[in-house]
Structure P
Amino acid sequence: MTVTLSAEDVFAATADAETSSLLSTYKRAPMQLVGGEGVELIDSNGKRYLDFASGIAVNSLGYGDPGIAKVINDALGAGLIHTSNLYRTAQGEELAAKLVERSFASKVFFCNSGAEANEGAFKFARRWARKVGTDTKVEIIALRGAFHGRLFASLAATDRPSYRAPFRPLAGGVSICERDLRDLDTALDGETVAALIVEPIQGEGGVRVLDADFLRRLRAMTAEREIALIFDEIQCGLGRTGHFFAYESIGVVPDMLTLAKPIAGGLPMGAILVSEEIGAAIQAGDHGTTFGGGPLVAAVASYVVDRLSDPALLKNVRDNGVWLGQQLDALARRSGKVRAIRGMGYIWGLDVVESANDIVKRGWENGLLALTAGEHTLRILPPLVMNRDDLMRGVQILESIVG
């Protein structure tokens, strides 16, 4: 497939970023992306970039996937993009049924983003906690290194002081605890705590894979004290570890699970999966969303869920993930400028001796898109359809830019 750039694409890309009408909440890269093919993105000059970022873990199926295009076209042909949640749609109900079938959950709530999913999960936890406890059982606890979003409650659960400081006071009743079982044993008071939220792999926090035994002990602790355990799999779920859900490889089943990023192939969607007990505590009117789970986005998500739960794809991610870890380890030993590597499947972090952002910028020059996860951690999140040849090509570029 050959991607041809129109004159309009090229003209639009020449606009000075400083004159853009977009609010400057992001420091955007200088190139303007106008196309994509397979596992590569294309800028307005026709330069190609191997994608080790996946739109921040969103574009798991790469670019130009014919199945996504067909589902979108079919949905548009039906003339039903939006109905609101005042009415039933087959697409939303089918998607929810697929997620329930593949998980511990009995019910699903759809929204539009990961931050919304976590905010909703906090509300559901408090609603349930008041049913099993008293009005004092409201606290939400997150872990050191966590990232759960940038809305007021999810930001309060996010361990990034620079993100938090300009917006204080944040939502009350949310606190951050060390990743230490003794500290957590004290903090997890069954009389006052409604929920503990955990990322099985802390993506923004440095790609830290939490120890399976640590998570199992948290599960036992929260279950004993009637505290809801929420797994935030917004970045690490839906196939990125080589398992459809990250919790499957740990042997720990949460009470709620939040999803977003890849679920709808780049269209905005989040989801909260809830256990039967928590689902039973939620009543009509407790929460809402205008756009969540609309027919078009749900139809696309249903296709994506089928693709990302395919056993052959998941095995490929697991096998290639082991191989990729070996390549990154060899790179680290050769370069002397990588202090540690962490990860599994198609989510990896490299602790580097210089600014990770400087390395990302050198990647642009060399045709590679990567991410940071803190000042000195390089983060790579390839599309789940990337093969070993392209993974190796990316590792070779990484080695040349790490130095």
Structure Q
Amino acid sequence: MNPTRTTDVVVIGGGQAGLAMSQCLTVQSIDHVVLERGDTANSWRTERWDSLRLLTPNWLARLPGWSYRGDDPDGYMSATEVAAHLDAYRISISAPIRTGVEVIRITSTGGRHVVETNDGPWSARAVVMATGASSNPHVPGVAGDVPGHIQHVTPIGYRNPSQLAEGGVLVVGASASGLQIADELSRSGMEVTLAVGDHVRLPRTYRGMDIHWWMDTIGQLDERYDEVDDLDRARRLPSLQLIGSPERRDLDLTTVARNGVALAGRLVGRSGNRAQFSGSFANMCTSADLKERRLLDRLDEYAASHGLDAELGEATRPSPTASSPPLLETDLRSINTIVWATGFRPAYPWLDADLLDHKGRLVHDGGVLPVPGLYALGLPFMRRRKSSFLDGVGPDATDIAEHLVGHLAHDIAHSNI
């Protein structure tokens, strides 16, 4: 049995969030270790499909003390390039990372936290869970009610069209992952049906600039969690209907429908051999179009008030979502694969159940858990709208490090009383 090792902070996860946290702790001269179940940037290496690229431009891949080093700042890195980007970052900051270490249990007593792993226990004064928000694909209960011949795939298991069984494909979910996969499958010649729920539509570029340049410029990505009216909804918003491509093309429901994807409303159940979809499709599209127009209005107002109109392109607006009447049902006998692009749920099997809410979500206030010395990092809108982006984990890590320094100082003072 390995002896218990001691450090000030254990960071769980060696992706962008864990590495950003490591750099912030190093700057504060805090002794720490980073535990990673696979290799550095494991999810980018093993849980991404072949054609996937970042939704954000490369110049926005900023991390504490690190920025994009390539020759295509306005492009979109592939998953392999992101892994290399993070590898270079890990080397530059000399992160004390231990790979192949699986966390089994965290026990908190007497102001210390014991992190049990397959490589022996660690005792620390604080623990930062930097495992992100995409570790556990969410598959709805309706998946258990489909015919047995159908192959089930999630975005972390999908690689390319060749791995799917011949025949029709039903993609459930029309946010970034579902829309991109449906588009790729359709372009490969497959018959694809896309079940559409709540979604956020935006153009890839507007007035000649990437949409993320706009959101960064107007400060929307930096909006804080304590500044929004409905934080729970903000944290549950679907990912943007975007794709990172060399030609910077738009990707929306109109585009995929034009390329042959059959559109349907939200999947609600099964009746015999028929999959049934809700009649909310038109309302979903109308709502997404309206929200898109409101944001573009805000961008135009910003450009005018900051004297940018002369430097930017024309304010050409996307047309409203257009497609044939959506399907209300489809024959499951013609479907051989369902891609469940229905979002993710973070998983914390090592935590006590009382640190999770009734839906299994982590209870925290901007990444600070109710148990002193326990923290999270990399969750959607954890402290800022961009918290789950490469560019967002750095500012959040800085905030968490400052709180953590205060906790350690209080811990020392209390132990000296």
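Derivation of every value follows stated rules applied to the coordinates shown; laboratory data play no part. As the structure is a prediction and not an experimental result, all values here were calculated from the model. Cβ atoms are built from the backbone, for glycine too; each structure is taken alone.
Given 4.9 as the derived value for distance in nm of label points 7 Å out along Cα→Cβ at positions 160 and 352, which of the supplied structures P, Q does it correspond to? Only structure Q yields this read-out. Quick check on the output: 14.6 is mean count of other Cβ atoms within 10 Å over residues 232-239, derived from one of P, Q. Which one produced it? Only one of P, Q returns 14.6 for mean count of other Cβ atoms within 10 Å over residues 232-239, namely Q.
Looking across P, Q, the calculation of Rg and Dmax of the Cα atoms in Å, for residues 200-359 alone that yields 18.1, 59 traces back to P. Upon calculation of mean count of other Cβ atoms within 10 Å over residues 152-159 from the atomic coordinates, which of the structures P, Q produces 18.1? Clearly, the read-out refers to Q.
helix-only ellipticity at 222 nm (-39500 (n - 2.57) for each DSSP H run of 4 or more, over all residues; to 500) was computed and gave -8500; which structure, P, Q, did it come from?
Q
Comparing mean count of other Cβ atoms within 10 Å over residues 176-183 across structures P, Q, the highest value is found for Q. Could you figure out which one of P, Q the value 3.8 for distance in nm of label points 7 Å out along Cα→Cβ at positions 40 and 312 was computed from? Working through the options, I get structure Q. I have 22.1 for Kirkwood radius over Cα pairs in Å, calculated from one of the structures P, Q. Which structure is it? Going label by label, the one that fits is P.
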